[in-house]
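Got some structures for you, see below.
Quick note: the coordinates plus some simple rules give every number you see, no bench work behind them. Keep in mind it's a predicted model, so treat the numbers as computed, not measured. Cβ atoms are built from the backbone, for glycine too; each structure is taken alone.
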Structure P
Amino acid sequence: MMGLSWVMPLSHAAERIQAAEPIHEFNLNNGLKILVKQDKRAPVVVSQLWYKVGSSYEHGGITGISHVVEHMMFKGTQKYPTGEFNRIIGENGAEDNAFTGQDYTAYYQVLANDRLAVAMELESDRVRGLTLPPDEFKKELKVVQEERRWRTEDDPNALTYEQFMAAAFVNSPYHNPVIGWMTDLENLQVEDLRAWYERWYAPNNAVLVVVGDVEPAQVLELAKKYYEPLKRSDLLPQKPQTETVQKGLRTIQVKAPAEVPYIMLGYKTPALINSKPEDSWEPYALEVLASILDGGSSSRLSRELVRGKELVASASAWYNGFGRMPHLFVMNGTPAKDVKIDTVKAELLAQVERLRKEPVSKEELARVKAQVIASEIYERDSIQHQATVLGSLETVGLGYKLMDDYVDKILAITPEQIQQVATKYFIEDQLTIAELLPQPIDRSKPRAAPNFVR
């Protein structure tokens, strides 16, 4: 009876997602792809322009350059000098920002639907029109360096994560932090940015995503007006950057001023994009597995380690399998008061071993699936989230249509498949462990407030 009680909500959830408005796809002559999705619940629209470039495209010596270019995109074009973009956006009551990831860089505006033309005119202008003033570059580079100090070097958990990733990946570009290594930032030149910008910022390397109260045909007309005059580039294919096979357990220790210790465990796992057809279910099984460990208050880490044994103050798990290259399944934990870090490590490894040895019950799996899909429905109530999913899937090469298959793929996962991926991938030879060893904090040097807000 318990199983049936979950079946009906899950089927209704799937029907609700599948009944959503269709995605309209257009392609301009210069190679720009456009994705439009109607959502008429409010007279609002989000416009996002995604570029297929991020930190995983970078090589040694210029790490962080994609993020620095993102900052400089707000520092003026030939048509709109420094400050004009933000002034015009503000006058039109819009929200705007940008973000750089490992696999992409994106810029967005959220505004009233009758102001979409304003966003398109401004955004299309900076696809090709950046001036990259040297003085602005010097100032913005210092801002990025300060951002790195604040968010990574002065944050012990973030610093541990950076060292963890650098140890887990040897020659995959995921080895490098998105914000870049400080030595590379200190030696970046504006000429480096200009070459990077001219190479990657082109309509045939971009995806325009528009979601909200709009008519697809009108969006296409606006895109033709503002984006189609832009010239395409000759994009050279990137060389493969395949991670070398890990030959055994890797462990590192990070010593930094901190209040409490912290531990991270990461197993090498596949990405959907390069999975064989017969193995394409594995990333979805790993996605469900992450929710079994860390999917709310009823998940295993919260129920057993935080509240049950009271051994950890916090713990989490996540899987990165929907990027353009293989990534990790990660678990982390912060010990409760007077609990040793070795105890937390042993408990996390015991959770892994349990998944390898014991099938998940059908009741637990049904509950987790319901939570995953309920979260998906909730997030799709946001036009910003809808646009972000479309843009990220398209930009990494998976294709936006994957969004329509997600629920069915999750629903199809069985207890046997979860045990199978745990047994296959959660092995010591593919494991990296990072431990933060707290050092004394100098209380005479209070942490200054950040000054890197754009």
Structure Q
Amino acid sequence: MHDLVAKQRTYFQTQQTKDIAFRRKQLDTLKQLLNDNEELLYEAIYSDFKKSKFDTYTSELSLLYQDIDDAKKHIYKWSRKQKVKTDLINFPGTSFVQPEPLGVALVIGAWNYPYQLSLAPVIAAMAAGNTIVLKPSELPARTSAVMAQLINSTFSSEYFHVVEGGVPETTELLNQKFDKIFFTGSTKVGKIVYKAAAENLTPVTLEMGGKSPAFISEDCNVKMSVKRLVWAKFLNAGQTCIAPDYVMVDKKVKDQFLTSLVDEISSQQFAFENDNYVQIINNDHVERLQGLMEDANIYYGGTVSKTDRYIEPTVLRDVTFEDAVMQEEIFGPILPVIEYDTLDEAIHTVAQLPKPLSCYVFTNKRSEREAVLKKLSFGGGAVNDAVMHITNSRLPFGGVGDSGIGAYHGEAGFKAFSHYKGILKKPTWFELPIKYFPHTAGRFKLIKWISRFQ
């Protein structure tokens, strides 16, 4: 690990990665690599947890292709120095901000979207001009192996290299000095990464999760809201960091909502053989999720098969915030439904909880929409939809508080892997003498006058 990082640091110091043409070429190479090996990528992820070609392309590869195209299109704009106003005290002079890559970056990916959540930060790091060490999650073993095989046989290890392994390998990587660490995963592990980064004062981006709420108001279009909510919740069998974790529903429409919810789930026919459902990642998670349903009021679903690592889409009703299912992020196909009397009361209750990664509000009333958006702090979200905000690369994606630090996607990703240095440029043919000794009363008065116009 030490030699790998040292080799990348030496290569970074050659200045080659700062060349825009070099960066675009690497992005082209990565896109071609993914495109040429799509079938291999599909086979690997299906082997790990039965994710279909359709879902792998729409929720992973298509987003990566979009990120690459977006970076190539805007990289010159993002990389150029930006002129800013110069204050009067520095007249005559010019000022500008110059982006530069941070250096050697470590990207630690997550298992639930193993291609997208590993390679999207890599694309941002490439665009910004860094070298990269990627540590994908070991849980989907085939996808990790395929990424290592393809990337390590295509890119030079001094520029971009995949390190496979579990906790020991990740720990050893975190013992090295990087110039940037980007982590996607749980809050618990995120804290470990943050502590390790602090030892070397390494800047971090932490993309974590939390219990993301969805509000269903009396004034919403129930049928369309349910359709979008069901898709967002049970995509990837609920193993999505921005999936609606629970629903807060106005009691006036609760029964209508629950009926529509069951009808929509039934109509979707979620099953492996229909290519619209996946396995739970491993048996430990199956048991954890099953435990969350014990003693719960199951309104629909609840079937579990440990052999197939299958949990049926499940709806829980009459849930309280004291129930076990509300004590941790679910990260699975279980949807608790909690009724509320007034939206203000619901917002106040949610505001007492840790800040979530996402929040969704389904309503046609502007006042209700604004109340949720203004009164709750969360990473990002949507009005009358869920999850889809991640597809817009112009929106920064990231958490706040317990759900994360920093953001990426599009220009936000470029900024995450860049340092913006401020530069003042002055000519030598003129100088105001007021800052120099002797410190006369006249000069002091002049400085105070100039300061009024800064």
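Structures P, Q were shown, and distance in nm of label points 7 Å out along Cα→Cβ at positions 29 and 357 at 6.7 was computed from P.
Consider the structures P, Q: one of them gives 12.1 for mean count of other Cβ atoms within 10 Å over residues 85-92 as calculated from the coordinates. Say which.
The correct label is Q.
Thinking only about FRET efficiency 1/(1 + (r/R0)^6) of positions 77 and 197 (r between Cβ atoms, R0 = 35 Å, to 0.05), which of P, Q has the largest value?
Evaluating FRET efficiency 1/(1 + (r/R0)^6) of positions 77 and 197 (r between Cβ atoms, R0 = 35 Å, to 0.05) on every structure, the highest lands on P.
One of P, Q was used to calculate FRET efficiency 1/(1 + (r/R0)^6) of positions 397 and 429 (r between Cβ atoms, R0 = 25 Å, to 0.05), giving 0.00; which? Matching structure: Q.
Taking mean count of other Cβ atoms within 10 Å over residues 245-252 as the criterion, which structure among P, Q has the greatest value?
Q
From P, Q, which structure was Rg/Rh (Cα atoms, Kirkwood Rh) = 0.97 calculated on? Of the options listed, only P reproduces it.
State the single structure among P, Q that was used to calculate FRET efficiency 1/(1 + (r/R0)^6) of positions 61 and 389 (r between Cβ atoms, R0 = 25 Å, to 0.05), giving 0.85. Derived from Q, not from the others.
Looking across P, Q, the calculation of relative contact order in percent (Cα under 8 Å, 6 or more apart) that yields 19 traces back to Q. One of P, Q was used to compute distance in nm of label points 7 Å out along Cα→Cβ at positions 325 and 405, and the result was 3.4. Which label is that? The value was obtained from structure Q. So mean count of other Cβ atoms within 10 Å over residues 45-52, computed for just one structure, reads 21.0; which one of P, Q is that? Computed on structure Q.
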